[in-house]
1. For which of the structures P, Q does the calculation of distance in nm of label points 7 Å out along Cα→Cβ at positions 18 and 74 return 2.1?
2. A value of -17500 was derived for helix-only ellipticity at 222 nm (-39500 (n - 2.57) for each DSSP H run of 4 or more, over all residues; to 500); which structure in P, Q was it taken from?
3. Out of P, Q, which has the highest value for FRET efficiency 1/(1 + (r/R0)^6) of positions 2 and 82 (r between Cβ atoms, R0 = 41 Å, to 0.05)?
4. When Rg and Dmax of the Cα atoms in Å is calculated, the result is 22.6, 75; to which of the structures P, Q does this value belong?
5. Consider the structures P, Q: one of them gives 1.0 for distance in nm of label points 7 Å out along Cα→Cβ at positions 50 and 66 as calculated from the coordinates. Say which.
6. As an exercise: relative contact order in percent (Cα under 8 Å, 6 or more apart), calculated from one structure in P, Q, equals 25. Which structure is it?
7. If distance in nm of label points 7 Å out along Cα→Cβ at positions 10 and 58 comes out at 6.9 when worked out from the coordinates, which of P, Q was used?
Structure P
Amino acid sequence: MKFPVTREQLQTYTLEAHQKEEKEEEIQKKLSDYLRGLCSEFSRNMERNLKLKEYAWTGLHLIPVAPDEKYLQQFIEKVRTLFIDCDISIDITRRYVLIKWS
């Protein structure tokens, strides 16, 4: 539940709505964790990344895609905010995110 909350909101709040919010919060936390992992891995492989002028993150399979691609799109948008003006793409098999700055 998001606070502050009104009496009216509490009166119409359901267990299903609560469970849906909790699930969404859990997914958003995981997306943030994956972003931190991507950045850590990027930093650890900096020598290779600088030579190639690209980085491939292979954790794409971790991002939930069902029932739609909402979370994948959110994740890619967050990656774009971290790697400004870089080319961000997903390979055709959806196994990795490719970040290029050449």
Structure Q
Amino acid sequence: FHSPVKPHGYISLRLQPAVDFFQQRIPTSANRRFAMQILLIVCSVVGALFTQLEGRWPSYVAFVSSIAGAFTSWLEFGDLGRKVERYTSTVRQIKNLLSWWATL
């Protein structure tokens, strides 16, 4: 069953929930991306330190490198950078539309 909706109802039923949804996701995705980048930096530093240490530590370089590779693959698979850009762009476009409607 469909019924026509006035502009104010459309804004409150469709646009505002969309803005709220995307605005909630922006910080989560950005924080995940930041955490993954920090983990990659830590893995790189630990791998570099392991190469300089004597004893059994250099044998762990391959392990740390494989973990860094897994983080890199997961970061690229999740595509969090572009996801944050898309969410931000969508919120901006909806807000521009709302301000345009407010001027009519």
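1. Details: P: 2.1; Q: 3.2.
So the calculation was done on P.
2. On the way: P: -17500; Q: -27500.
Derived from P, not from the others.
3. Working: P: 0.95; Q: 0.75.
By FRET efficiency 1/(1 + (r/R0)^6) of positions 2 and 82 (r between Cβ atoms, R0 = 41 Å, to 0.05), the leading structure of P, Q is P.
4. Working: P: 17.7, 59; Q: 22.6, 75.
The correct label is Q.
5. The value was obtained from structure Q.
6. Details: P: 25; Q: 38.
Derived from P, not from the others.
7. Numbers: P: 5.2; Q: 6.9.
Derived from the structure labelled Q.
Readers should treat all values here as calculations from the given coordinates under stated rules, not as data from a laboratory. Everything numeric here is computed off the predicted structure, so don't read it as measured data. Cβ atoms are built from the backbone, for glycine too; each structure is taken alone.
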